[in-house]
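Below you'll find the structures, each written out as structure tokens.
Just so it is clear, none of the values below were taken in a lab; they were calculated from the coordinates. What you see is a predicted model, and the numbers here were worked out from it, not measured in a lab. Cβ atoms are built from the backbone, for glycine too; each structure is taken alone.
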Structure I
Amino acid sequence: MQRQEYLSLDDGSIVKVGVNAWRAAVAERVGFMVDGAAYFAALDEAFRNARRTIWIIGWDFNPDIYLRPDRPSETLGELLRALVDKNEALEIRILVWAMGPIYSGKSLSLFSENSWSAHPRIHLRFDRRHAIRGSHHQKFVTIDDHLAFIGGIDLTHKRWDDPRHEPENPLRVTPSGEAYEPVHDLQAALSGAAAAMIGDLARRRWRHAIGEEITPTVANPDDQIWPASVSDDFGGCEVALARTEPGIRGRNSRREAMRLTMDAIAAARDSIYIETQYLASFEVGRLLAKRLAEPDGPEVVVIVTRLSHGFLEKIMMGANRDRLIRRLKRADRHGRFRALYPVVPNVSGDECDILVHAKLVVVDDRFIRLGSSNLNNRSEGLDTESDIAIEAESGACKGAILSLRDRLMAEHLDCAEQDVRAAVARRSSLIGAIEDLNVRPRGLRALDVDVHKGKTGPVFGTGVVDPRKPFTPIKSARRLWEALVGRLGTLVAPRLRKDV
């Protein structure tokens, strides 16, 4: 396969609509919710203010969760039903990957008749039109085409947690009462034209999955639906939207999200800060290794999940992550790379890992990308993904980008945001700041990967378990046949010449 070079263009900007982004629009407000508790609380507030439409697009959906487990008055499904009963103008559409409830194992009741969804204005549908082995992986919500939420959090079980990430939290349980591990994630809120753009994406996904064309909502800018609990961090900035869509059923493939990530890494000057569930994309690894080998390249800090779950995830994602980190460490001739995982202290005195479910890239003080795309192969071209990006042009936007990065680092290091900001300024280094502040029982730990022993290439079978593009049996069989014929020709031709 021919490798694609990712280079920022001559004008110095990273985002290029039509190249690494589908569209861009101005957001009246942009805010960030760190961890599921903040996001679910904001959703609970926003849903109650919805006037015309609610779109929920996700990998999975569980109507039995509580958005506010600290005061569980009604489940998510009960809330949605109450909203349409109260408001005759409200339509709710929910699109879930058909295999999501099966993979999660906790949402199978979606396939049976439910009292909460038995309403003519609640449209629950399942996306079955996907590439073989591919998934619908987008995670966003839009309300009235004037407010949108997008990031890494599905409305399902095992997503709620607060920034304390306590090893034992009685509120952090599934609907059946099963406790689950601490989980860190991130979601963005957008209003105005940027939210309407996300609404267009929702209608596009619905049309592709269900075959039904839905008319956009006429947004009323006077509606006060922005959640009071969400701060306005980026008011008036332009937000870009990038997609990943596999090329199936006559549709062209879209790889904007991957190209956007690579162009941002290529353009970095001082630092690249990444939070990711998986670090298993060797295309990303190749470019990071190139940047680390540069004498004056950027620092690279990756916050990642330590333990993989499930057999295939362990032998594939976990093993490829270790091989990729080994490659990056070997390329790190100047000491500018750290791969870390977050922990909190247990009552027994040992440490409890935090599952990192975020999908975030921050470059210098000028670029942020977050959404559903992991740094693995399938997010590059097999699964359906969506990410937003903000490229700062003003001092206020740059300050907001750094504030979010420092806020995330402060959560992991159990300190205040201003402590991170001061340490980065003092050391002129993200890595230096982490070394200075990583002194508490809660903190960041280095992934234990032997630099000198072990392989640095993909695990055998990666192309099957974590493929970059859809599997097309007819095309694959044709290529195999052509290869066999070509091989046969090379073996037979010398004999024919000899006989002549």
Structure II
Amino acid sequence: MKSYYITTPIYYVNDKPHIGHAYTTILADTLARFQRLVEQESFFLTGLDEHGLKVQQAAEKNGMSAKDHCDKMAPAFLELWDKLNIQYSDFIRTTEDRHVKIVQNVLNEVHENGDIYQDEYEGWYSVAEERFITDKELDSGLFREAKKIKERNYFFKMSKYQDALIEKIEKNENFIQPTTRKNEVLGFLKQDLSDLCISRPKSRLEWGIEIPFDKDYVTYVWFDALINYISAPKYSEDDNHFKQFWPADVHLIGKDILTTHSVYWSTMLMSLNIPLPKTIFAHGWWLTDEKKMSKSLGNVVSPLTLVDKFGVDAVRYYLMSEMVLGSDATFSMESFIKRYNSDLANDLGNLVSRVSTLINRNFDSTIPLSKDSNNDLSNEISNINIKDKLDNFQMDRLIQNIMDFVRSINGYMEKNQPWKLVKEDKKLAGNVLYNAAESLRIATVMLSPIMPEKCKEILNALGATSSSLDWGNLKSGEKIPESNPIFPRIIE
């Protein structure tokens, strides 16, 4: 059975990770966990892009070798992923031998296919972007540190695949998402597509993967980095293993690297005669005060600061629920606290406290008996279609559906008032509390891909041992412990 294969971009090691890195990685982790919840095996790849001029310059600035610089920066990402409870299946670094070998295999294969040639080129080169730019791009003022360079390099015949790529995008509505990004790529492809310069002379850049058919050159960083998506599942090394994962189900990317993935990567795969990924999904940016977070503006939010103050699951929940996938979202402490207090402290946390307290006080800390498996709450569960929301990348709507269900449990409690009913009909009150507790268990299981640790606490508070989404798995007669507040309210 093919694994559901999901990837993040591999992050550049010239600076420390920020909330943009954290968002994409948490999203991939959450999607992978949801796939496992609906019984689909998933493989989640993330990692680091460690070659290129910016890394070489950062290393020189700090008086160390490029490899030492990468080795110093890599733990910052690994520690953050651990802190954010990221369960990746594989973490790849482009300096690893397994990746270098396959990049060189790919270069040889594309070269043998007649899709690489050598030529002299003169043009504007953006040091910040690490690529040649057009006169139009230069005039836009968006590209920093541009300088004119004339040199001999190797080129990939990207233009050869332009028409085939346009046809692929137009025929497959799911290939590039959301639709606005699909249209953006098609607009880009309406102009003549240039061939891609895929080498840098060692006289200018030493830090990169050596071109296997010319020892005087290293590979262009993007041509190197994109190959991680097939080097991790062992392309050209283990055909059976590779077919278990490829094609990727989704490449999750930020919208700023849409062209490199949709055009560069797609044409590279076409040259290799490898199927294209099923979906390239470009999410929006996190903004503060309607401006993109950037180091130069000094408005970058550190995920570590948020986690240390409010807990990892609160941060994961906020990031997953606040952004509509494909659109930009604005981060503010005001919106974070409002979302936390409303959804987590009031709706979910208070429900856990209310249900467990009533069972502890009135039923000797034991899950009461259930007499009706067909009730208003059990019927509502079927309205939450997890797979449909996952297939359509509607994470915010899925969370909204689950939280609406949590609110309906609160409404069920208000309607039936088991705290009063227990004085008149203890069995009936017990049935109400069982229905509420079992509904809460199922809602918690649904939320567990987003908040794995807090959901464990809630399940423990209910004495629940099952992670099934089917009704009736909370065992009557099971003892439950005394529990502390799950989400203490934030006092502003």
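Quick notes
- FRET efficiency 1/(1 + (r/R0)^6) of positions 138 and 338 (r between Cβ atoms, R0 = 30 Å, to 0.05) - highest-scoring structure of I, II: I
- At a computed 15 (relative contact order in percent (Cα under 8 Å, 6 or more apart)), which of I, II: II
- Between structures I, II, the calculation of mean count of other Cβ atoms within 10 Å over residues 34-41 yields its largest number for I.
- With semi-axes √(5λ) of the Cα gyration tensor in Å derived as 50, 23, 20, matching label from I, II: II
- Of the structures I, II, the one that -13500 was derived from, the read-out being helix-only ellipticity at 222 nm (-39500 (n - 2.57) for each DSSP H run of 4 or more, over all residues; to 500): II
- Read-out mean count of other Cβ atoms within 10 Å over residues 362-369, computed value 23.4, structure in I, II: I
- Structure (I, II) behind the derived value 2.3 of distance in nm of label points 7 Å out along Cα→Cβ at positions 18 and 146: II
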